[in-house]
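*Asks:* Below, each structure is written out as structure tokens.
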Structure P
Amino acid sequence: MVNQHENTPQHGGDPGRRGGAPGHCASDGSIDLSTGINPWPWPAPALPAEALTLLPQPDADFYAMAAAYYRVPPTELLATGGSQWAIQILPRLASPGRVLMQDVAYEEHRYRWSQAGFEVCCFSRDEEESLASRIREDKIRHLVVVSPNNPAASVVPLERLSQWRQALPEGGLLVVDQAFADASQGSDVSALCGEPGVVILRSLGKFFGLPGLRLGFVLGEERLLQALSRELGPWPVSGPALHLGKLALADRVWQAETREHLQRAAAEQGALLREYFQGACAEIHYNPLFTTLVLPLDTAQRLYREAADLGLWLRLYSRGDMAYLRWGLAADETLLAQRVAALARRGWAAA
């Protein structure tokens, strides 16, 4: 059997290590908080037979619904089998040059651009204010931004992204990964869609709680989407994903109620984690779908191991001598509080 993880970024939600749905208690008593996926998913109905028996072709209604949800023209979006496909293919469509991206972000971006032979440079959040100057001075050709950031939760304002895009040379790409944007609408940057070189990645996996559906969208100018479509080939999205995705995107009542629910749940879980771990943390970052503790690396590794001993699976990102320990939302706050209290009895009470 081929080791699919050798030399590649590691991800949460690995079924080889844990068996429960995100945020829920599995049969072995563990709670998977490693993914940042909504533990209260959109309630998918039964599938019609055609979703499985016909070759999958997105129709005009599907793209009209997606365009209404993302607030862009139908010609400026492309459905994909999850945004991961776009992350892997975009470097193959980009012209040669330096790529700049955040030093803390979803690791697949750095890996895929590096694999495609690009020189990857990084910037910290402290550099954002003067980043346009660095883009010009360092002759950066492409810029990749994860906003809301995963795992740091920071959001780059629309105006700043527009400024950075204008600093890029002609033919350069500004790729904005917005996998976590649905839960916090203030982070949406779809207004940039259609501008030269802008590529926005969206996903139904996180907010809708449907990672197994494998449905995402690329927003951008029509010329670039046509090139990406040729690389994806025929039938890039399954029939079940097309059918259920259209229904989920149309369910505005569920979306509004879920945003409110996630905000409340995240605030409560964030307060719980702050109560117990604030004394050990350099920073704590909050998103409606996760809370991230910034800790010294050795401290984070110890907390990660001890949480795993108690059946809490977390996501650990290391950056030099510091680490980002991300906690996805738990469906059962009482059960989580019990596990966190057990951690406190091991000496993790806030200083």
Structure Q
Amino acid sequence: MDVSNYLEIYQKPLYKTFVNALANNSLSHAYLIKGGSGSPLIEVATHLAKTLVCEKRNPLACDNCISCHRFSQGLNPDLIFLDGREGTIKIGDIRNLETSFSSTAIEKGGTLIYVIHLVEKMTPEASNALLKFLEEPSHEIYAFLTTENEENVLPTILSRSQKLILSLLPSELIFQKCDELCISRTQSEILVNFYNVADVINEKVNDEEYLRIYDLVMDTLNTINSNVKDGVLFIQTEVSKAFAYGAKTRDSARRFLELFTLFVKDLVNYKLNADITLNSYEPLIKDLADKIKNPENILITFIESLTRLDSYVNIPLLLDHLAITIYKETINDR
């Protein structure tokens, strides 16, 4: 993704604010980048952070110099990245950050940078520790925080950060760009629900893990459509087995549930004679509507299951519960 181009063309207020601050040597020591679900928060936060160490800004990071390459590869010792997607950010993480930045920078530029993605995922203790760190900023320490839910961010952190807003692009524009990139509507109609940038969608349609999960969702839906009992068994065996091992099993299970939920939402809409979003899958949704009597109950169960994933619930047991719910809510002739 060409972040500089994306910001200059589609996020002009943010672009001008940051570029002007660079030109006037008036950077804030803490930026809070706010965006809706699907916004390229990590990409923008890391690109702005990278700009501070770039040797050939034009006006943002060039992505070609040695410093940019070291930054992108995680080889810059003066950068710390905390990712709220991987779990709750605890006070120990903030303490480690403070300890790491208690000495001078190692790189020649002398700039220390930390990026915290989804700052709302911090515990109250971690938020208070970060607040103390923000209240006494060192001259060469810069923070780039991101959030999808500003309401859950400590108000005092908000007051000590300069807010940069990523506006969501209209879906029509995303579809147009996806068409130009020759991305099929069967994929763009799904991925536009998770990503608000066509370039990122283009990366995902070539991502092996995404394609594995997509295929698993389609196999599940098609099996249910052929025979509900077989579909339930497929979830309890093949789907459970697919998420039995691996360091990122929970993330993959979450994406499976998210993709499946999109279809259930459209199933509910179809039953209500409302517009659906996955138009390329209308024949499948129509067939499933003939078999499932109460998709609303299935939808509620899937949404609850997504929440329970954060509590480290047993994934096979969770999938078994989902399979039983699907079976209960189908037409009597199964």
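*Asks:* Out of P, Q, which structure matches 52 when percent of Cα pairs over 16 Å apart, for residues 193-264 alone is calculated? Before the final figure, lay out the partial values.
*Replies:* Values: P: 59; Q: 52.
Label of the originating structure: Q.
*Asks:* Tell me which of P, Q gives 17 when you compute relative contact order in percent (Cα under 8 Å, 6 or more apart). Display every interim value, and only then the final one.
*Replies:* On the way: P: 22; Q: 17.
Considering all the candidates, the number was obtained from Q.
*Asks:* Next question. Which structure, out of P, Q, was percent of Cα pairs over 29 Å apart derived from, given a value of 47? Display every interim value, and only then the final one.
*Replies:* Numbers: P: 41; Q: 47.
Only one of P, Q returns 47 for percent of Cα pairs over 29 Å apart, namely Q.
*Asks:* Now for a separate question. Comparing P, Q, where is FRET efficiency 1/(1 + (r/R0)^6) of positions 41 and 201 (r between Cβ atoms, R0 = 25 Å, to 0.05) highest? Mind showing how you got there, number by number?
*Replies:* Working: P: 0.75; Q: 0.95.
Checked P, Q; max of FRET efficiency 1/(1 + (r/R0)^6) of positions 41 and 201 (r between Cβ atoms, R0 = 25 Å, to 0.05) sits with Q.
*Asks:* Given a computed value of 3.6 for distance in nm of label points 7 Å out along Cα→Cβ at positions 81 and 297, which structure among P, Q does it belong to?
*Replies:* Computing distance in nm of label points 7 Å out along Cα→Cβ at positions 81 and 297 on every structure in P, Q gives 3.6 only for P.
*Asks:* Which structure, out of P, Q, was helix-only ellipticity at 222 nm (-39500 (n - 2.57) for each DSSP H run of 4 or more, over all residues; to 500) calculated from, if the result is -16000?
*Replies:* Q
Each value in this text was obtained by applying a stated rule to the coordinates, not by laboratory testing. Note that the structure is a prediction, hence the values are computed from the model and not measured. Cβ atoms are built from the backbone, for glycine too; each structure is taken alone.
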